[in-house]
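I've put the structures underneath this note.
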Structure 1
Amino acid sequence: MGIGFKKLDIGHNKFSLDTALSVLETEISKLQFGGGNRCVKIIHGHGRGALRTAVRSWCCEQEGRFRAVIFGEDYDIFHKETSDMRA
């Protein structure tokens, strides 16, 4: 990803659910306080879907912390928030 974009992979480290969410919170806080990032792509991996569900819930609970939360299946050039983010 280019400048201002960060990829955060919490799905392929064999973390427990609680540890993965703790890492997510810590890394997002570091990125926000460090500045310079416009977009964070969170990789939650595959499997039972427990981590995916937890990450999506966590993102939605962070109202006001992010300009937008765009799920992977919605990320395309025709999606309004995607277009706004890339502008």
Structure 2
Amino acid sequence: EMKLALARAVFEKPDILLLDEPTNHLDVKNVAWLEQYLVNSPCTSIIVSHDSKFLNNVIQHVVLFDRFKLRRYRGFPPALVKRVPSARS
């Protein structure tokens, strides 16, 4: 069911793709395919995930919600945690 919903979303060629825990219920092969799709896709993706390896492979910016403010950072989660230790959680 997850694979079908993801395929539907991808093949509609969206301008913005909202993904909530997209690697849940996907095997390693499908996670790799999704990573490649997101890296090469021209669409903007907003991703909520606890899969740090996946995030490190696909994101270019992190938006951190902290103390009722949104802050945007360039780079990957490990670099963000070094700059903003509270981002670890």
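Just so you know, all these numbers are worked out from the coordinates, no wet-lab data involved. Because the structure is a prediction, the values reported are computed rather than measured. Cβ atoms are built from the backbone, for glycine too; each structure is taken alone.
Out of 1, 2, which one gives 22 for relative contact order in percent (Cα under 8 Å, 6 or more apart) as computed from the coordinates? Label of the source structure: 2.
Output the label of whichever structure in 1, 2 has the greatest value of distance in nm of label points 7 Å out along Cα→Cβ at positions 34 and 58.
Working: 1: 1.7; 2: 0.5.
Sorting by distance in nm of label points 7 Å out along Cα→Cβ at positions 34 and 58 in descending order puts 1 first.
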